Structure P
Amino acid sequence: MRLPFFESARKLIHFLGGLIPVIYLLLNLTKPQALLILGCLALPFIVADVLRLRWPALNRWFLRLFQGAMRPEEERRLTGSTYYLVACWFTILAFEQTVAAAALLVLACADTAASVVGQAMGGYRLTKGKTLSGTGAFVVTAFLVTLPLFPATTAFAGAVIAAVTECLPLPLDDNITIPLAAGISLTFFHPM
């Protein structure tokens, strides 16, 4: 099964969000520097979403402009891009640099892998929209992207807990719950 063009573009953008933690680590930005940069990136998305959700005419124009690129549930709530940037900001705020970077890599890479593999392979459904093949891809990818930064047992625990969180029907967007679950579990299981 091939992914539709706009869904593929969304996944590519999601995956490219992995540049945020890579830049955070490679440039060794301080937490305030990273929060300022991300805040400046997120602010236009937040403002655009709030304005379009408050004014129906603006929302109709916005939906026409991005027709096909938005999911139906985003017509009446914040877009995934806004949630993504806000999640990056909160993850960097909440966790130590290495943990935050790893948690954001899990969001960018493992969530993308789960979606692509789950849609391409299908198979046994665990929950609405989540397949065993996609969850397996999530665990493997999350483990691989955290392994360079953490011991194998910590990386595996973080991968499994983040994958379980992704499958749960939580009221928050998974762009927020995935990095928070990964960050908490990596912090908890990391040997001191």
Structure Q
Amino acid sequence: MAGNEMDRILFILHEIKDNKRILKRILDFMEAGIVPGTEQQEEEIKIPERYESVAREISQMLQMGSPRLTCYLNPDTLETEEIPESYEETDWMNITGEKIQIKHESWKRCIIFEPLSSYESFRIMENFINQIPDGNERTELENLIRRPRPFARFNAFIHNSEYKQNWFDFREVAYEKYVCRLINAGLSAFEEES
């Protein structure tokens, strides 16, 4: 059975070997979720100064709940574009009465920021809980996220606790790291193409 799983994994990796964006997401998943302790080894992620304010802006857009947004960055002009994840042109027309203008398709270069997966969001919650001092609140949170509807239970608890602002700050930093990693990966990929 294990050999069959390894063959399937290797086949998938072979099929996507040229897609740096997907490979980076797989690596991030493996380091954060499979190899114990690697998330603590993460160094501060530095990006060129000119991208810092746009990184914060994109981070905030990705944290919006509904609709979930996919963000696009033109690394040359720092122009951004946000499109709802479940975008359908006919729905947009029905809601707004206007045709959406998709700018990023005309950009020479573009970095894409997709919403975090449920797994990635769950890892952020777990990492936050792990930094709370041992005690009743931490134990209760650990139990809440192991039950059905962990996001709703976590949010209900946090929003009525002394940890509310700590959670917002922690989540902001986690999202900014995610955006900065993607900016660095995109800029590196563009340099390799040159």
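We did not get these values from a lab; they are worked out from the coordinates using the rules stated. Since this is a predicted model, take the numbers as computed values, not measurements. Cβ atoms are built from the backbone, for glycine too; each structure is taken alone.
Of the structures labelled P, Q, one was used to calculate volume of the Cα convex hull per residue in Å³, giving 114. Name it.
On the way: P: 114; Q: 188.
Derived from the structure labelled P.
Looking at structures P, Q, which one was helix-only ellipticity at 222 nm (-39500 (n - 2.57) for each DSSP H run of 4 or more, over all residues; to 500) calculated from, given that it came out as -22500?
Values: P: -22500; Q: -18000.
Clearly, the read-out refers to P.
Out of P, Q, which structure matches 3.4 when distance in nm of label points 7 Å out along Cα→Cβ at positions 54 and 134 is calculated? Walk me through the numbers before you get to the answer.
Values: P: 3.4; Q: 4.7.
The structure behind it is P.
Of the structures labelled P, Q, which one yields 0.3 when distance in nm of label points 7 Å out along Cα→Cβ at positions 118 and 174 is computed from its coordinates? Don't jump to the answer; show the numbers that get you there.
Details: P: 0.3; Q: 1.6.
Going through each structure in turn, the value belongs to P.
Going by mean count of other Cβ atoms within 10 Å over residues 70-77, which of structures P, Q comes out largest?
Greatest value across P, Q: structure Q.
Can you spot which of P, Q the value 0.50 was calculated from, given it is FRET efficiency 1/(1 + (r/R0)^6) of positions 78 and 142 (r between Cβ atoms, R0 = 41 Å, to 0.05)? Could the numbers behind the result be given before it?
Numbers: P: 0.95; Q: 0.50.
The read-out comes from structure Q.
Comparing distance in nm of label points 7 Å out along Cα→Cβ at positions 158 and 182 across P, Q, which structure shows the greatest value? Could you put the intermediate results ahead of the total?
Values: P: 0.8; Q: 1.9.
Max of distance in nm of label points 7 Å out along Cα→Cβ at positions 158 and 182: Q.
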